[in-house]
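Structures follow.
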Structure 1
Amino acid sequence: MFSWRWFFVAVILIGGWYQYQQRAQKPIYHSNGVLVQRDPVQHMLDRGEIWQKDNYTIKALADFDIEARVLSKELYSSGREADLSPVDLALGWGSMSDSEVLSSLSISQRNRFYFYRWENQPPRPPSEIASHSANMHMIPANAQIEKTLKEVRSGQVIRLRGKLVAVSAPDGWRWQSSLTREDTGAGACELIRVESVEVR
């Protein structure tokens, strides 16, 4: 028999969960000023470790350590890339962690790319914007890291440590990380096996 009491309880629970989800995704705002001074640190490896994940072979190319502001986050659940990397983070450091600069840019992600645009004049030289921000594909090393990455919010400052990697499959499919912060366009994204994540 229908019960109005349980109906209202359900409405309250659903409403509370919705509000919690909205708060969890709400961007974090900062006053003007650079939040992250240091550039990402990368050390090339002569003989990188190799891991297997399902049919994929993951080979370490470089140690990688980055502290950055989260500019945007995109989750993926379909496509073979999502088998490995369910989360992309657009990250900024140096001038691209400064709210004054970011307020003049429109930032978005789609189809494994990161986009930014400005009206009239760029807030910093375009080469500096490109070299101080990047879209990075996250390959979590374990379930807890995956959970943390999926819960990251725009505006948070995070530190990631792990490996830049190349991935291959038996059918010849390959996916390889960029190894420089100076490139742009297709192939310019970092592909990171994330071994630790700290959120500020």
Structure 2
Amino acid sequence: MSTLAVYVARDSVVHRLPAGAKLALLVLAAVGTLTLRRAWHVAVALLVIAVLYAAARIPWRTAVGQVRPLAWFVVALGAFQVAVAGWERAVVVVGGMLGLILLAALVSLTTRTTAIVDVMVRALQPLRRVGIDPERVGLLVALGIRSVAVIVELAGEVRQAQLARGASSSPLAFVAPLVVRTLRHADRLSDALVARGVDD
């Protein structure tokens, strides 16, 4: 079972915050990353995030699991930033991105998907006048949240199968079966939606 953004039941002050408040704070945090200029700014921001994870009683391994799938991308981005803008800018860019990923994951880890979807559906009600169905958007968000964890699980299965067979560790040998399994999952999900009357 993947630890990526899967709700973790706890009795904490972070869990008890309303879903709408957490989403609003997440948006404010995203805007706040634009004000980060120095490495110590990032250090303070990450320290605050660590305190929030501790307050939510989320295990540190679960927290690390939120960014592990992006490890190679983060390393590549950091190296690029060091080359073109210097080490401090690299820390600001990479640290800000990791902070947002951890905060978004914290929202998912401490808020049930149904609560997040309910908030979004209520917020989108005014758009019903222009032909947007809030319930359909809510369903899309719920499926998107769940699909992230599913794809990570599929990636783990593909990697374990490769190791068991002693197969090549080339990117193509990993990506090809992952894409096939992901498409099969999408087909099954599509069939299930059609069976429930969601036919478009």
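From 1, 2, which structure was helix-only ellipticity at 222 nm (-39500 (n - 2.57) for each DSSP H run of 4 or more, over all residues; to 500) = -6500 calculated on? This figure was derived from 1.
One of 1, 2 was used to compute Cα extents along the principal axes in Å, for residues 84-139 alone, and the result was 38, 20, 18. Which label is that? Source structure: 1.
When FRET efficiency 1/(1 + (r/R0)^6) of positions 60 and 116 (r between Cβ atoms, R0 = 25 Å, to 0.05) is worked out for each of 1, 2, structure 2 gives the greatest result.
To test your reading of the models, identify which of 1, 2 gives 112 for volume of the Cα convex hull per residue in Å³, for residues 52-155 alone when calculated. That value comes from structure 1. Tell me which of 1, 2 gives 3.2 when you compute distance in nm of label points 7 Å out along Cα→Cβ at positions 68 and 92. Derived from the structure labelled 2. Between structures 1, 2, the calculation of mean count of other Cβ atoms within 10 Å over residues 108-115 yields its largest number for 2.
Only the coordinates and a few stated rules stand behind these numbers; no lab work does. Model, not experiment: these values are computed from the prediction. Cβ atoms are built from the backbone, for glycine too; each structure is taken alone.
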